[in-house]
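What follows is a set of structures for review.
All of the numbers you see were taken from the coordinates with simple rules; none came from a lab. These numbers come from a predicted model, not from an experiment. Cβ atoms are built from the backbone, for glycine too; each structure is taken alone.
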Structure P
Amino acid sequence: MKLIFAGMCLLLSSGLVFGQIPPGRSLGQNLYLPIYSHIWHGDMTDNGERAKTLVSVTVSIRNTDPVKSIRISSAQYYDTDGKKLKEYVTSPKTIGPMGTYELFIPRSDDTGGSGANFVISWKSDKPASPPMVEGIHANLPVGRAIAFTSLARPIPDE
């Protein structure tokens, strides 16, 4: 019985290890990052309206490679309907090893809506560790603060 239990523990722990394998090196990718200009909350009013809270967003692009630089070639911002609103990177931006590049959408800019997103394109001359890309959303008034993150995911190549 102890042998069966030990074998099951080993099997289960192996699955956890395989689930944490970092992504392989790459020459570049397109990444999809969901962000929110605002969040809906509360109950519907008698008029059928929802309460919304505006949030600012910091897009943090972190080069996770300890040796190689990467280049951000594009950061396209789309609204809830999929309409391109803005290109945030007008010329390629190099991020050195372990460096970070940030974009910012102020709380007053709610043009993206609750379904806004970025498509961020990065490249490297030699295979590099993919960047970690997060959206950090915040509204921090005294007494009722909210903050949350969203994570980017690769868009599959065709």
Structure Q
Amino acid sequence: MNRAALTLELVDAQDVPEPLRALATHVATAVSDATGLRGAVALRICSDAEMRQLNRQFRKVDHATDVLAFPPGAAGPGTDSIGDVALSYERVVEQGRVHGHGAEREFAYLITHALLHLSGHAHDSASGYACMRRVEEQILASIGLTRDRISAA
């Protein structure tokens, strides 16, 4: 593993269209450029049912969520794993529709959000939330996914 890079390994991503899978790599590069985050992250694409189970197990919240970030743990010494991300593709499609910006931006936003958590960002205070949102929007703008860009994906 090249420590100069942030890499995503997509797991169970067969239902995700190829353009979105390729977008994940661009997002990882943009997050790495913005934060200096390096290493490997497993990005597991889940159903809402799986996300509900993970949310219940790890956060004690009994409903599906869009994305969860897990800091490194079981990978053990000698690995370049900096954590894992679980993402609901069902939420990507639905939230992209609801927010009016499409699946492409929503997919990129949720990956960015999770990777920022792995880099140490948090939104448990007003200032933390504002800072994280600012960095998210800067990263998304750097890859051409501004809020006003509507995607057909």
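Points worth noting:
- When mean count of other Cβ atoms within 10 Å over residues 40-47 is computed for each of P, Q, the largest belongs to: Q
- Parent structure of the calculated result -16000, given that helix-only ellipticity at 222 nm (-39500 (n - 2.57) for each DSSP H run of 4 or more, over all residues; to 500) is the read-out and P, Q the choices: Q
- Read-out relative contact order in percent (Cα under 8 Å, 6 or more apart), computed value 23, structure in P, Q: Q
- P(r) over Cα pairs in 10 Å bins from 0, in percent derived as 11, 41, 39, 8, 0 - corresponding label from P, Q: Q
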